[in-house]
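Participant: What follows is a set of structures for review.
Bear in mind that the values in this text are calculations on the coordinates, not laboratory data. Owing to the predicted nature of the structure, the values given are computational and were not obtained by experimental measurement. Cβ atoms are built from the backbone, for glycine too; each structure is taken alone.
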Structure I
């Protein structure tokens, strides 16, 4: 199985709330990193008609985890310990946003990850997010 296919399988495991990311398209994946994009539509807007910060945070959460899952075994689960967001510039209806997510360091119990959301047309940085995940190996899970 290719790394790209592994990431697609991880993303497709999402359900419930994660369905709000149905229009995010994975572009590429390699060990420790993945890229995706989406077009800002009405459902992504806040009351000021800009990209909603909660939507951006959800993308950072999911796609940094996707970058992590290019490295760790499929049997591992991950739990968010800390998610930090910096909103530098807004995106508006019709903009295409590129996502670049990376695994910075993966230890035995913790993973340090980051993501950059940029405007595809201007390459301007819109959002920077970092995440700390706790890794749960299969043998340590409680039934």
Structure II
């Protein structure tokens, strides 16, 4: 197998193309990639704290706080007292944030449709199963 045909190389190229499209769409929404990641996290994991986002992303607390603070300033999220822990605040997505998330989601679905053009539903499921297994293999390392 030649170097250009290596599976890992093909996956890296695919990942780069997906990331480039995603970053283009995020920039089009006047978000940074970090804010796009945070928005996705807070929509898909409601009533979470900055600390939860920090742990999920594997970033420092200070970095997570800066990202969330800028999102608060932009009206994308709000902070409310955490009823379970008075020391922290919950991050809630605003209607502006939800609208941006919906646009991101639509762009993601369009990219997915383009990736899987010509694939049968069975091939799509097979690809997904193999990608999950490969990711699980690397998570164990």
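Participant: State the single structure among I, II that was used to calculate mean count of other Cβ atoms within 10 Å over residues 7-14, giving 11.0.
Facilitator: Structure II accounts for this read-out.
Participant: Who wins on relative contact order in percent (Cα under 8 Å, 6 or more apart) among I, II, i.e. which is largest?
Facilitator: Largest value of relative contact order in percent (Cα under 8 Å, 6 or more apart): I.
Participant: If helix-only ellipticity at 222 nm (-39500 (n - 2.57) for each DSSP H run of 4 or more, over all residues; to 500) is calculated from each of I, II, which structure is the one that comes out at -22500?
Facilitator: Considering all the candidates, the number was obtained from II.
Participant: For structures I, II, which has the highest computed value of FRET efficiency 1/(1 + (r/R0)^6) of positions 15 and 87 (r between Cβ atoms, R0 = 30 Å, to 0.05)?
Facilitator: For this comparison of FRET efficiency 1/(1 + (r/R0)^6) of positions 15 and 87 (r between Cβ atoms, R0 = 30 Å, to 0.05), the top structure is I.
Participant: Suppose you compute distance in nm of label points 7 Å out along Cα→Cβ at positions 31 and 79 for every structure in I, II: which one lands on 2.0?
Facilitator: The read-out was computed on structure II.
Participant: Could you tell me which structure in I, II was used to calculate semi-axes √(5λ) of the Cα gyration tensor in Å as 26, 15, 14?
Facilitator: I
Participant: Okay, next question. Given that mean count of other Cβ atoms within 10 Å over residues 95-102, derived from a single structure, equals 20.1, which label among I, II identifies that structure?
Facilitator: Attributed to the structure labelled I.
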